[in-house]
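Structures follow.
Values in this text are rule-based calculations from the coordinates and carry no lab data. Model, not experiment: these values are computed from the prediction. Cβ atoms are built from the backbone, for glycine too; each structure is taken alone.
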Structure I
């Protein structure tokens, strides 16, 4: 026996959706989406299909990543999730290395020794980056629903990637 709920599940499936698609903020758009996707009508009235979709819809469970890498510059900060401490730490150090590569991209190098020869302005920009940018790793604490800092690069780790100013 074909029901409007079965029809609604088929409509969701055919459009790459599932029971979580309209379970949150997008629930208010289900009727509009049906009318847009099926302008020539449906086997059941739009409202019935929309209500069937909403009746089978579930909210997406909250899932926090165990680790979060935070990067900061002088003008902004942001971050990204990681599944393990090792991957978070590696990604944080990679972020610093990427910034170094970007900052030194236009430097000239001594043709014999391959030592960098930045201009004074390039040195100042490098030092500005070193003093004003950073990374750290945070671990999720389910008791507080917050992320607590668990790692920031040590001086030895920063030295190993040459994260140090010219003026020292």
Structure II
């Protein structure tokens, strides 16, 4: 590419599921039946799946094995936050205007949304995402956006039975909010 430069100075890699040190406890996981054994990502190499910047200091990253981590742009340090997506794939991360991080992922209908205030010590986890009127849910959450009212927009992909949908979700307020 003409006029574009880059460097590979950052050579840390991202944390793995098995890495013991993390900032907060793992959130509640969905019931058994997750499909990690059916993915090409059974071995966790720390591959990056998503990454937003908080506008100040941290880049948050989700991995294909479902790990949330953060990169400190001041020190180049990398920390494992938690293993968040039990079913793997963590391709959707977004941050609202208050600095709350939202994430989505999963696969083969085992989808999950998470919410975390980086100033706190609890990750909220929501799974079994279903629209009762359609009796259907997303096959895989691949992208996410959030508006000023707190509505999440989830872009689905990999539904081989129909066109992928744009889902909207309003999460309950966190306890103590």
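Structure summary
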| read-out | value |
| --- | --- |
| At a computed 16 (relative contact order in percent (Cα under 8 Å, 6 or more apart)), which of I, II | II |
| helix-only ellipticity at 222 nm (-39500 (n - 2.57) for each DSSP H run of 4 or more, over all residues; to 500) from the coordinates reads -12500; which among I, II | I |
| Given 5.1 for distance in nm of label points 7 Å out along Cα→Cβ at positions 56 and 152, calculated: source structure among I, II | I |
| Among I, II, structure where volume of the Cα convex hull per residue in Å³, for residues 96-159 alone as derived comes to 104 | I |
| Winner on volume of the Cα convex hull per residue in Å³ once structures I, II are ranked, highest first | I |
